[in-house]
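Next come the structures, one after another.
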Structure 1
Amino acid sequence: MPRIVVVSPPFASHAAPLSVLAGALANLGAEVYFACAPAFEECAERAGVGFVPLTVTRNANTGVAEATDQAAEEAARLAEFVQATRRGAVDALITQAQHRRADMLSDPHRVHVALRRVDDRLRPDWYVVDQLSYSVTLALHCLDRPYATFCPGHPTQVLSGPDALFGVPYAWPDALRPPSTQLAALRSAAETNDRLFTALFAAFVRDNAPHAALPERAFALTSSLAVVYAYPRLPWLPPRPPGPGHFFAGHMASPPRPLPAEWSRRLGLLRARASRVVLVALGTFLSARDDILRTVVSGVLDGCPDTAVVVAAGDRTHRLTDLVGERVVVQPTVPQQELLGHVDAMVHHGGGNSFTECLRAGVPSVILPLSSDQFAVAGDAERAGVGLVLDPNTLTPADLPQALDVLDTAVRPRLARWSGELAGLGPGWAAGRLLATMPDHVAVG
């Protein structure tokens, strides 16, 4: 069996699914190492694989972005991004486009040197690389090492054609579709990034691996062998680019685990006071929008006397303490995958993990997209009929009772079909496809 290095950026929402895939590869007999920043060594331990300390970007998020110890410049960019989400979808996406110039290719020379050292020491047969770790993909391209691409979010992050632009949603939900003038501004910012990154990639290749082919488009540089999507194969998705094997794993959630005892106790108390329990989580970055969390909780408290709420509030937990009571639990983080088996609905931001985990668990969602690929994910959820999408910046407490009623009457009946389609898929299925597709025992001598 091969020796594999799975490389993750230091973001909890990426490291968690990648480490699950690493564990699934190891369960099928591969020798696997999980390479990430030192703070994520626990992910390797949980997955039962080796750990390699490797930091591939200066930005980081160990589970609560605002609480993560990181450089002042990165913290300032996070604050600027959160503020941009308050101005709406296009402002958030343009701000992210501007930040990518510093975040996604912050120190390619250091990453190239570090990855060469890992390669010399471990002699892996191949790698698995996060699609958003462009510095790692670029280094492996220059080192001419085989790798599979892992796409943790929406599949269109792997560009499907010449008109596709990274950072421009391929589709929008009805509640957040921008006017044409704003879309033109967004496409212009994305086109600038496309040209800039492609020029940077080409210069790096010429300087460090003149034998290697120059990427036609930086954001389209992915594995020529295999791409794994932690997403269902929806029939309306754009066609995939030709070349590699494209494997839609449906989700990358860990195998079901028992609910921790403390959470069983909390849920028991909530169930004694309410017939419906709603989980609210906006992800590791966007929990900073405590104004949205407050609106959701207030709407449930005021308009849904039969409903209790569990809230993941990140570093803003103290901002919601006045709402905590018999029907409200607020914690910095929650065991989301385990809780989904015990709640009736979820309010989330449209992150790929939350969307696919809700599908897997058969839990209907109210989706409040704020950035990145969340608008595309929300559009898919709306088209599939498995979620109700609302604009988070115009949301009022009065919207929540009606939204939860729609989940019960119109959304829940459609979930069984999609949950059934994910049965048999997941990390184990993806690991099997990778082992059958990737070259075996090709490590350099």
Structure 2
Amino acid sequence: MTAVSPARPAPRLGRRTHVGYALGSIGTAAFGTVPGLLLLFYLTDVLGVAAGIAGLVVFAPKAWDVVLNPWIGSRSDRTESRWGPRRPWMLAGGLTLPLLFVLVFAGPGAPPALAAGWVAVAFLLAATAYGCFQVPYVAQPAEITDDPGERATLMSWRVAVLALGILLAGAGAPAVVDLAGGGRAGHLAMAAFVAVLLALGMLGAVAGTRSAPTLSRVHSEDRLLATVALAWRSRPFRLLLLGFVVQALGIGVMLAGVPYYSRQVLGDPAAGSLLFAALVGPAILVMPLWLRISRRRGKRAGLLLASVLFAAGAAALAVGDAGGTGLVVALVVLVGIGYAGMQMFPLAMLPDVIAADEAASGQRRAGVFTGVWTAAETLGLAVGPGLLGGLLGLAGYVSSTGEDVVQSASAVTAVQLGFSVVPALLVLAALPFFARYRLEETTP
């Protein structure tokens, strides 16, 4: 163990720190959204990779994060530098990820096996670079303030910028693909566009948090596996993590289904950008409302309400296409309102759990907590497209290399269920975990 200085009273964070920290969400939004939105479709409908194999290609590199991210968290806990324990790792990720993301879409187009192998390796490297940034980035709020209300404000800024980043990346990436002519060339142009967002967001966060204090410097545990086990024993953390991962799985299925739903159900490939804007756009407007609910009713109550709104809107999408694109967009807006709360509340609750553990144990384990958290989150988001790919494969979805293919009725039904009922059921499945979350049980 390494003894360091004790915690001291936290000053209020300035607006510059709020905005600077939030900038990192542009980068995390881009990498967390675009692969889930376009990579499965790129593999099946541009490179001609079978749906089941494509789902495995998307899933396998993210599974690596289960091992990698807790290790990064543990190492960053013990990092000593004049930049603080987190920012050197964030800088490494911000410098390497943009180039690696471009390489994911810069490989050979044939044969499908070689193309799939290239994507798998490049995506694995990109996921590694992303972990170097994301794990310490998520750990920062627990260390730069000990005020739960201040953390909620910090998270509201972060989630608002996260929504903006998801909107820019999620709606902009398909638009760039279309403007560049589609196919491999269009996706490569899209990758360059996303790489710019990654660099601006991640490096902006490194620069923007340079004046943030590091208040929480107590003890650091050297044994990674033992620390992970201790983190898992925290009941509030365990319940919050399990619920969040199940919901991330549902969100991953829905995001991956956007291009399929717009093409196969609505019959309009260009509708994908509209659906994505309807999903993410409301977050920018409703974030103050969710913050008010957080302060009046509590974060747990707000998270439960947001989850119910998401599930209700998603379930209605199973028959929403009967009313045309207008009704579908309206239902997706309802989903988006719930989605905003589902992003904000867990991210605001996680630093509270970390701070409570540190106060009770005297151990500085923020990096390990966030390493386990981000590993589970990325795994859930990766399993989502993999689950959709497996569902499409079972339903007989026909892959192609760009040409129009008439899909069977069972394949279209699988697309429709994957965009509506499956995400709704997964989000509802998380509610029992959140309902049992009680931080007070372990707070000294």
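Any read-out appearing in this document is the output of simple, stated calculations on the displayed coordinates, not a laboratory observation. Everything numeric here is computed off the predicted structure, so don't read it as measured data. Cβ atoms are built from the backbone, for glycine too; each structure is taken alone.
If relative contact order in percent (Cα under 8 Å, 6 or more apart) comes out at 30 when worked out from the coordinates, which of 1, 2 was used?
2
Which of the displayed structures (1, 2) returns the greatest value of distance in nm of label points 7 Å out along Cα→Cβ at positions 248 and 376 on calculation?
1
Can you tell which of 1, 2 yields -13500 when helix-only ellipticity at 222 nm (-39500 (n - 2.57) for each DSSP H run of 4 or more, over all residues; to 500) is derived from it?
So the calculation was done on 1.
Output the label of whichever structure in 1, 2 has the greatest value of distance in nm of label points 7 Å out along Cα→Cβ at positions 56 and 296.
2
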